[in-house]
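Structures incoming, each one as structure tokens.
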Structure 1
Amino acid sequence: MTESEVLIDKRDGLGLITLNRPKAINALNHPMALAISAALQVWADDDEVRTVVVTGAGERGLCAGGDIVAIHRDASALHGGSPADADSATGVFWRDEYILNALIGRYPKPYVVVMDGIVMGGGVGLSGHGSHRIVTERSKIGMPEVGIGFVPDVGGTYLLARAPGEIGTHVALTTARMSAGDAIAAGFADHYVASEHIPALLETLRTESAEIAIAKFATDAPESELVAQQDWIDACYSVDTVEEIVDRLRTHGSPEAAKAATELLAKSPVALKVTLRSLRAARAAKSLEAVLNEEYRVSIASLASHDLVEGIRAQVIDKDRNPQWSPATLADVTAEQVDAYFVELGDKELGLEAIK
């Protein structure tokens, strides 16, 4: 990490974190995650810091996710699929990233994050577990993992599983983008502030508490299109297998459901099945830490998979948008293949414990 990739400052009672890779839409890498964790740990006991503020440089977004080109490079060198993959560069990065996600989720001070523009994947991990999550009219929020043969992580399955009804399942399996109104309704954000007022909000935070400052600028969010469509979403996704979901989407009769079926079927079949199982498990989990522990197992298993390498190749490296998934269809994915993603890692477990 160069010093400028994440700017960390302390002044006027604020701990300021600015992701500063605007050309990469502030994609998060391992050194950045470590720097953010270190700052948060120090500020937790620093009486000079009242509130933490997290923003992204540039006009495009807070954070587009992790550095998936680096992940592709690492994944391409792995073939066995074993707990030892946790010692790879990406495995170690994910370990520290998930520890950061848990730290944010239990942070003892106000954590104000401006989710302006694009917030995807790892960006959700930096924002979605915070105490004061702000969206704007430019916000586009999502978990696009199944589109690259991966599975929602960074505590994303915890958030998705707790969205109203089956909205989170729809977002995860189709990689649907959430607007500001959708994000608030789904539990990924708290407050709507027009982007033109963000500079004034940040200035006000220097002299006011997070609650008072946000209240001065927050307004009612636009209505959520996902909530408006929740009837068909709940009807189609409230079943136990991806195949049943596809059948219900195809036979529902609405154009929105038909579109969702087409979008879903373009994704990695094995990632879809693993994601649905992860979401159902996350819904029953008692803590964010428990979910992150399971996500880590799934992520390490994904790292050596064909579909992660192929998905990143097709979407990011070659950009032909024509991934050749293996297995190629939902019917070809066996229960044993899905089970393999959830095998415990022995002494390589993430091992987070919930704070009581």
Structure 2
Amino acid sequence: MSSKKDIASLNLCELEEELRSMNLPKFRAKQIYDWIHKKLVTDFCEMTNISKELIGRLNESYEIPSCSIERKLVSKLDGTVKYLFRLPDGEYLECVVMDYKYGHTICVSTQVGCKMGCAFCASGIGGFKRHLAPSEILSQIYTAQKDLGFRISRIVLMGMGEPLDNYDNVMKFLELVSDENGLNIGMRHISLSTSGIVPRIYDLLENEPQLTLSVSLHAPNNEIRSRIMPVNKSWDVGELLEACRVYADKTSRRISFEYAMMKGVNDTPECARELATRLKGILCHVNLIPANEVKEKSHQRSDDDSINKFKSILEKSGLTVTIRRTLGSDINASCGQLRRDKINEDSTEGKE
């Protein structure tokens, strides 16, 4: 682990304080911040309005963490781009860039691996490795934007990891990415997805963010949810939905409930009716997701007929429902699978 300080995780005020301790004028902080967060440089030597003497001093004490492109897949169907990034410590993470009619959206990771252990997800295969620093979450956006040559306008924290399990770093990331001195992506263009760490939902509420909260619900009751999502054993469906109700009431922001449709697990008409009853009165919409099939997992994707019947039952109860459009299906654009394959490759090579 580097002994140098992560300069890209500092906000402008913190950077000004750092440079003040080096007896440097305040305007230098604005210059450096601009190079990192607007011009997206990863090397102090690229800062052409900074003296060589100052560059030397910065190099001695600070680093600009960044990721490099290990693999890049582009869908021939819809242009979705999936990246496998390599971090300086040799770990891998994934992100996906999707093209929608309203602009380009990036789905970023917040951890290397995941602790949640959801039965249908590839992100936790291989276990949890570590949290990502604010700069490492930012670097996914910066690296993709430089590579693709266009502005990314929306962010979804729905890649590898549980954002609310890395709460402090994610909050700092949100501050930096929405800063008008940086990328200036407004909170209303950001979605944060959680599997249901209830205390952190209340913490998030205290910060009064205007982002969209997406909750990975995936089941209408504790019996099913505890089987497929271990987090439910800590905070059950009732506790989670009460937190969501409070969040929606106090922010007036509609919550998105994500629901991965798995054949014979959670896709029956009975499940739909129970879900409709549970969600009654909550400002929300339901996003039905044809579940991605993962070779290490036993679940199967629900068929289209079951998904459409489920949707119809929810809509008849007054809920707003969408079926997520599958993007990047020819490149396995769900998170975790590229990293898993690369880890397996590296493991095989190490045995030869």
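Computed quantities for the displayed model
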read-out	value
Comparison of 1, 2 by Kirkwood radius over Cα pairs in Å - largest value held by	2
For 4.3 (distance in nm of label points 7 Å out along Cα→Cβ at positions 196 and 268, calculated) the corresponding structure among 1, 2	1
Ranking 1, 2 by volume of the Cα convex hull per residue in Å³, for residues 172-243 alone, the structure that comes out highest	1
Test item: helix-only ellipticity at 222 nm (-39500 (n - 2.57) for each DSSP H run of 4 or more, over all residues; to 500) calculated as -11000, pick one of 1, 2	2
Among 1, 2, which structure scores highest (criterion: distance in nm of label points 7 Å out along Cα→Cβ at positions 164 and 180)	2
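No lab work stands behind these numbers, since they all come straight from the coordinates. Owing to the predicted nature of the structure, the values given are computational and were not obtained by experimental measurement. Cβ atoms are built from the backbone, for glycine too; each structure is taken alone.
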